[in-house]
1. Looking just at mean count of other Cβ atoms within 10 Å over residues 51-58, which of the labels P, Q belongs to the structure with the highest value?
2. Of the structures P, Q, report the one carrying the highest value of distance in nm of label points 7 Å out along Cα→Cβ at positions 155 and 307.
3. Work out the source of -8500 here, i.e. which of P, Q gives that when helix-only ellipticity at 222 nm (-39500 (n - 2.57) for each DSSP H run of 4 or more, over all residues; to 500) is computed.
4. Once mean projected area of the Cα convex hull in nm² is calculated for every structure in P, Q, which label goes with the largest value?
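The numbers here are math on the coordinates, done by the rules we state, and not lab data. In this text, all values refer to a predicted model and were calculated from it rather than measured experimentally. Cβ atoms are built from the backbone, for glycine too; each structure is taken alone.
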Structure P
Amino acid sequence: MALIAFTGDLHMSNRGTLAGRYVLKDGINLNLLDRIKALGRICEFVEENEVDLVVIAGDVFDSSSPENIAIRVVVEAVERLSERAPVVIVKGNHDGSKGTEKASALSIFGQIVRRFGIYVSERPEIIPIVSNGRKIQVFTLPYPRKSAITTNPEYRNLSPEELARLIGFKLEEIISSFTAQIDRDALNIIVGHLSIAGGVASKEQIVPPFDISIREEFLRKFDLVCFGHLHVPQKYYCGTIARNGFGEEDMKVGFKVYEFKDKEFKEEFIELPARRYKTIDAYAFLSDSGALEGLDNETVIRIKGRVKRWELEEIQRRIKALNFQYVLNSVEVDDESVRIDDEDVDEEPGIEEAIKLWASNKDGVSHYIGRLIETAKEVESKWLSSRI
């Protein structure tokens, strides 16, 4: 039997925000703290179980130039994992170097890490591993660097769509060459970071219109496929370890564990206790309909909708009175409406109509309406004259 722990899309960074705020706790960004806790849970699982291999499928960091604290957290976690099992890491698009940069974020591991059971892959390759007496063959497919193609004069003028299609075809050629080297006496795992046709991205992800992708049929000969890049847990993807915003508020986050026995495997998704995000309709918030029930103080809340100006003021007042730390007010004001004595009016009325509306539910003022209208028009006339 072999046990594989599979994670990815860690996006470790000290720059994240909660409800538009940069929040620190003990000098550490709270967004990063959430990820540290999640990564700690994964380390605990590996320490408590006889894991044969740990796979981290790219986007270890959120940028190619991570902060020192993010680097320290990742290095300590990977070293901790490697004390129990070999660790394979592939480069993701966020880890990769940008523009003229030559080194990726993963260069911090250097070249000697393989002596300690840490395998960092920044190019397609085959990594033979023996773990607990079991032969494992890992085929890697890191996120490709587009500039390696565009520097070729033959491809320099390709459109984004043509370039993505070309790179996809070249990656499929690499996979085909991998399949010719599959060892039937070993467990054959392909680890990559890119889209597989038909995969679903989260609403929070910014995926290029012409994202690089490969076709699923090229992966069928491998015993196990472990890919990163798409944050939604699904076939071939473990998803991310922490929610990245309101576009992922209903999405489960966690990691996967595969148990192999006689070439058959059982998959388990282990959910991580991630911070909740919750969008509440503005009118549900105003109506006290229990929209906040079941939410803890650590939940990031967004009030969203289109309301009248006086309703916005009430929403702002109620937000201040809440016992919640992270509330984002995304309410829009409908400027085409006004309120006159508790009545909604679609368009701002003239003076005469406004006075009549105001007086319509006032007892004992009907016989004053004419004089009020006359006086109001006189005031308006003087005001307009003063502006000329």
Structure Q
Amino acid sequence: PVLQAALTAGLTAVGCPVADLGLTATPITYFASIHYGIKGGVIVTASHNPPQYNGFKLCRGGVSYSYETGVGEVERRISEGNFRLQGWKQTAEARKLEALPDYEETVLKGRRLEKPLKIVLDFGNGSCGFAGKIFEKLGCQVKMLYAEPDGRFPNHIPNPLLEETLKDLRKVVVEWGADLGVAFDGDGDRVGFVDDRGRIVQGDLAFILYIREVLGRYPSSKIIFNVLSSRAVVEEVKGLGGKPLMVRVGHSYIHEALLEEGAPLAGELSGHFYFGREYYGYDDAVYAALRMAEIVSKAEGKLSELVDKLPKHISSPEIRIKCPDKVKFKVVEILKDRLETRGLKLVTIDGVRVEVEGGWGLVRASNTEPALVLRFEASTRKRLEEIRDWLLAELNKTLKEFDVSLDG
């Protein structure tokens, strides 16, 4: 509330009217910006980060600003002191705006279940507790966990990417005999799923379920994903006659690509899913969960049966190695140059992804912390270990040039 009040005071002091949505989810801010024709938006959020973190997310319409499209310039001006202090005198209006009814109507439009479902929703004390009523209106029998907003996150951090945060959801899904479990992140732009057997549905596998549905409606379309995505995603899109397009990591980049290409779908391993033709194209956990509920309701069997039939590759989690900000991009560049001289197949839109027989490995510089991010995938566990050990050895040679070790 303090950050929100300070921001409102600053904006109205320089003549910028403010529509205050109150406590809400990030996608509702995107929605309000588009639906009501408001040119820009600011969300006070730290997403799934621990409670001591907070900040501002800036957006225009339904697109959040990336470092290249505005955030970098804001940072530069602040660090240089290149701004003018304004004495406070309210010269524009600040008003309350209740967007939830219009949002509910929009996300439910055209959605329907083929059969009733029992769904468990874990909000993790984040901002999406309102969604229970939306799923009830869809026709679901709903059990909610931790729906009361609490920025201290007393039960678990609302991060569906972390296995330990899904423990309660998995247990309740099995005990209650639910068809689907849904975990929301703190600000409602990422989502994770648990099947009827209490198993975590990895982001790439959930994405493949969406791909099958969307390409059935929009054949030959482009499907957008990033360099962390499984080779199974590429194979699935091609196999269904679609056009796979890989982009760099970062939801603003993938969202911009979806809009530029007019694609009907984009997705990330981290649980950001974007629907571009039947919705506004931004990442909305509630809308994505509604679409997954539809998929489950249309299936002849259980979600677990759908998942068991999906193509799978063995992959590592994201591995983070500490590396100073001042050298992390140089390390990746030198590694890329070294691998290029060997005639290897490389994808270099974001770090270096090495495509080899039976799998791939990725090394990229983190955009948000002093670290390198690695991921590996292969057709067998043995092959994954071979690719991992080889690429780590190559990376270690490069790190030594900067007096950095693999141990950080």
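1. Result for mean count of other Cβ atoms within 10 Å over residues 51-58 over P, Q: largest is P.
2. Once distance in nm of label points 7 Å out along Cα→Cβ at positions 155 and 307 is tallied for P, Q, the winner is P.
3. P
4. Structure P comes out on top.
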